[in-house]
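Every number here is computed from the coordinates shown, using simple stated rules; none is lab data. Values in this document were obtained by computation on a predicted structure and should not be read as measured data. Cβ atoms are built from the backbone, for glycine too; each structure is taken alone.
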Structure P
């Protein structure tokens with residue numbers, strides 16, 4: 001089962017939790033210029049990642065509110081690994 005890395009970043013104006021990918025790293029300096037990485041998790045789906053985030057932040061049980069889960073594929077994992085090999089985040 002494929003797993004992707006997700007990161008939780010905090011800044012003065014809030015926080016974000018997202019999959020590690022080029023697009024998210026590219027927009028973070030604009031949306032969160034003072035952001036810093038707090039933690040990362042590996043998960044096989046979006047709902048799993050959200051529950052892991054909730055666990056780390058002691059928020060209880062994640063409620064997807066009826067949203068369909070996104071299950072990650074081997075292709076997703078390969079794409080992320082390729083990006084991670086050249087990633088440069090300050």
Structure Q
């Protein structure tokens with residue numbers, strides 16, 4: 001699905017991947033991941049958790065980091081849905 005995403009979404013994910021710590025969470029890295037997540041939401045791009053796991057594994061991310069990011073992905077999606085509801089979107 002990510003391969004079919006708009007260039008802006010792909011670029012945001014690549015920006016995250018190219019600079020993120022692959023072993024431990026870092027708030028600055030999480031902020032880049034959130035930018036990617038927000039762009040997915042704005043552009044109606046659905047990224048499945050399993051796809052994130054596979055992409056991160058291929059780039060050498062530790063399993064604990066993969067879990068961390070999937071939690072951010074799933075929690076972030078729910079947060080954005082609720083935000084849309086209360087904002088009347």
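Brief remarks follow.
- Structures P, Q, by relative contact order in percent (Cα under 8 Å, 6 or more apart): label with the highest value: P
- Parent structure of the calculated result -24000, given that helix-only ellipticity at 222 nm (-39500 (n - 2.57) for each DSSP H run of 4 or more, over all residues; to 500) is the read-out and P, Q the choices: Q
- Highest-scoring label, criterion being mean projected area of the Cα convex hull in nm², among P, Q: P
- Of the structures P, Q, the one that 4.3 was derived from, the read-out being distance in nm of label points 7 Å out along Cα→Cβ at positions 29 and 61: P
- The greatest value of distance in nm of label points 7 Å out along Cα→Cβ at positions 37 and 77 among structures P, Q is that of P.
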